[in-house]
Structure I
Amino acid sequence: MSFTAADVKRLREETSVGMMDCKKALTECNGNYDAAVDYLRKKGLAAANKKQGRIAAEGIIESYVHGGKIGVMVEINCETDFVAKNDDFKTFAKDVAMHICAADPRFVQESEMDQNFVNKEAEIYAAQLKEQGKPDAMIPNIVKGKIAKLAQEVCLLNQKFVKDPDKTISDLVNELTLKIGEKISIRRFAKFNLGEGIEKKQDNLADEVAKLTTK
């Protein structure tokens, strides 16, 4: 199966990989475009994983505020100050801050999941399954599966990107790592909801009217 220069250009735009690598991928896959995309993604993921062993201490702290009611701050690291000033890096940081605001993750990744949180959720799942009449021998494995699914919902890197659900935040990290050639990592984030934790005064209209009429 043959391919054209237009195929190479299209593949480069979709994968952000260099022209020569795109041409090589199409050649290796006998011109099959979809196979070439998979080929580059597998190769790219391996390359990105190698870079994750490096030290990334530069970067940016990005913020996002929605309607003056919800605010997010996120620290995203790279290896050099030069990349920290890169437009693609800055755009990525803004997208992640916005995503956190919308998707409300609790942890960056599975390894950071609080054990007390995991234990509490596991107890709830187990009780629900027991109530449903599931055999005791099956419950631990079912709970394990539910905890794994929960990690996809509450861990930032596992979440589907709100602007493109076909990709996870981890996918975005890997793509940017390949594009700029440096390790990229999301270190930490904080989310603030206006008034959270403050016990608001609850006025009783009937009591207020009664006070006014008795004076």
Structure II
Amino acid sequence: MLQIEKWVLGPVATNTYLVGDPDTNLAVVIDPAWDGKFLAEEIEKGGWQVQSIWLTHAHFDHFGGLADLLEALGQEKPEGFFVGLHPKDKMLWKVKGGAVMFGIAIKGAPEPDHKFKEGELLPLGNHQFVVHHAPGHSAGHVIFHCPEEKVLFSGDVIFMQGIGRTDLLGGSYETLMNSIKTWVLPLPDDTRIYSGHGPETTVGAEKNGNPFISTGL
């Protein structure tokens, strides 16, 4: 069974996740939002070996801690380590995720060296995640689904009783709703959704209680 740890970090309270396989001590970090040194300390305390860092998208609040995290991990990164981002968010990455628009400075990090693609399978110890390209909040937004564990890391696609903003660079309300219809709603109702902001929810709860879904689809 996967072990999931969450920290709420940064100026807009972004969720950063560590997802680990206790049987192998292998883990990934999803969206290192802020405080990279703190994240590295927590990883060390847990005895995890981080094999990769997965970015749902390239808005600044989802990778603001990446540079310090990479520095803190140092040479301990395992063979095959990568930082992943969908190529359609490369332009957003180059402008530091729009941080300047909000008057926020972030530390520059090396460009992600792995390009996520639709349907890609990502192993994590004895588990496997599927990558789905789910644009609408940003052009290159992706989500990570582990079918056997019924777990979805949705980034800023869907929240508890909410959806991601569509008024930023690369955003489109119609596209976002189509992503939700295609990749989220068909999942089993008891699939747990871990969003980029806010508390955990489930697919069933959002089908029944999310006002955007009941009116937008």
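Taken together, the values in this text are just the output of simple stated rules run on the coordinates, not laboratory data. What you see is a predicted model, and the numbers here were worked out from it, not measured in a lab. Cβ atoms are built from the backbone, for glycine too; each structure is taken alone.
Identify the structure, out of I, II, from whose coordinates Rg/Rh (Cα atoms, Kirkwood Rh) was calculated to give 1.15.
Numbers: I: 1.15; II: 0.94.
That value comes from structure I.
Just checking, which of I, II has the largest value of relative contact order in percent (Cα under 8 Å, 6 or more apart)? Before the final figure, lay out the partial values.
Values: I: 24; II: 15.
Once relative contact order in percent (Cα under 8 Å, 6 or more apart) is tallied for I, II, the winner is I.
Compute distance in nm of label points 7 Å out along Cα→Cβ at positions 113 and 185 for each of I, II and report the one that scores greatest.
Details: I: 2.1; II: 4.1.
Largest one: structure II.
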Candidates I, II; mean count of other Cβ atoms within 10 Å over residues 129-136 computed = 10.6; producing structure is I
If log10 I(q)/I(0) by the Debye sum over Cα atoms at q = 0.22, 0.26, 0.29, 0.30 Å⁻¹, for residues 81-120 alone is calculated for I, II, the one returning -0.78, -0.86, -0.92, -0.94 is structure I
Matching -5000 (helix-only ellipticity at 222 nm (-39500 (n - 2.57) for each DSSP H run of 4 or more, over all residues; to 500), computed) against labels I, II points to structure II
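Could you tell me which structure in I, II was used to calculate semi-axes √(5λ) of the Cα gyration tensor in Å, for residues 65-192 alone as 25, 22, 12? Before the final figure, lay out each step's value.
Values: I: 34, 16, 12; II: 25, 22, 12.
Source structure: II.
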